[in-house]
Structure I
Amino acid sequence: MLIGGYALPAYGRIRATQDIDIAIAASFSEVLRLHKRLLERGFQLASSPNEQVTLFFITDLENRVEMEVWTRPDGIVFDDELLRRRLRVRPFDDDFSMFAIGPEDFIVNKLSRKDRGVQDEMDVLSVLKLQNGRLDCEYLARRARAADVTGLLDVLLNAIT
């Protein structure tokens, strides 16, 4: 499913982003098979998958697109509830659809990032503003507690009121 800047327009603002962030729920053996298939199809991979590493980088040289593939995205728990809350989006054109992370999990992921910056917080603010009254606040609070970002979420919620 999409996470990051390409998922943002589903419930927040539209902004430019330099890469495509994708989260996958896959075992390490599945990641190895994916890695092999991508190499066979001409994609450039920055490194070989490693069970200790939570992401790997792919470059589509033909289309000049960089992708981050996350196997354990910050703040995300791959469970049935998260999967039910995904949204089907058409990020590139009307002929192609895929899933994007749900808005509450998007918020928690952005706030949980180890390299969180001002852009991530601005993305969260845009979702909080544009989805005001539509977010599942109980679910969001529970996921924020589990990711230990409740304090930061409270600060941002206060900023929009």
Structure II
Amino acid sequence: MRSSLATVCLAALVSAPALAQLPVEMEANQRALLESRDAVLAANKKLVFDFWRVVLQAHYVDRAPEYLAESYIQHNPNVATGRAAFMAFFSQFPPEPVKDTIDDLVGIVAERDLVVLALHRELPDLEHEGQTYTTTWFDMFRVADGKIVEHWDYGTKE
């Protein structure tokens, strides 16, 4: 038993360089991610997908009421709770053309009343000056009665 454990540990140490991080890749067929056998889950994914493209990515903040409940709860410490507060915060960004896809989207998952977006992120590699690495960040939304009512993300105080 001891030799088996030692063999496994040795193999892990020797192969560690081979386990180097692979780059995070975006999903090429984003519309396929919206499919679900459950019509409610499919609708929830589509709601979040469209909200992200239209309001967050293209900055059409005036369309937020189509997607967000008035009592929208925000868990990012940089944005106040409530649809009006969301709209006030994001109105500082000028509108851009609405794209058919979400920039940097890796995946969409829906379960119960929750929808999670996984997104590609590129950051500076602090160990290798001038280089970057990729990682993934996640945004989670809760949907009720056809509107986004709550949001969580990686947000930290600025």
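Given structures I, II, which gives the highest value for distance in nm of label points 7 Å out along Cα→Cβ at positions 51 and 67?
Numbers: I: 2.5; II: 0.8.
Top value of distance in nm of label points 7 Å out along Cα→Cβ at positions 51 and 67 goes to structure I.
Identify which of structures I, II gives the largest calculated value of distance in nm of label points 7 Å out along Cα→Cβ at positions 75 and 123. Please report the intermediate quantities before stating the final value.
Values: I: 0.9; II: 1.9.
Greatest value across I, II: structure II.
With helix-only ellipticity at 222 nm (-39500 (n - 2.57) for each DSSP H run of 4 or more, over all residues; to 500) derived from the coordinates and found to be -11500, which of I, II does the value describe?
Of the options listed, only I reproduces it.
Can you tell which of I, II yields 28, 17, 14 when semi-axes √(5λ) of the Cα gyration tensor in Å is derived from it? It would help to have the intermediate numbers written out before the result.
Working: I: 28, 17, 14; II: 36, 20, 16.
Going through each structure in turn, the value belongs to I.
Could you tell me which structure in I, II was used to calculate mean count of other Cβ atoms within 10 Å over residues 59-66 as 16.0?
Values: I: 11.1; II: 16.0.
For mean count of other Cβ atoms within 10 Å over residues 59-66, the value 16.0 is produced by structure II.
Comparing I, II, where is distance in nm of label points 7 Å out along Cα→Cβ at positions 115 and 139 highest?
Details: I: 2.9; II: 1.1.
Biggest value here belongs to I.
Values quoted throughout were computed directly from the atomic coordinates according to the rules given, and no laboratory measurement underlies them. These figures come from a predicted structure and were not determined experimentally. Cβ atoms are built from the backbone, for glycine too; each structure is taken alone.
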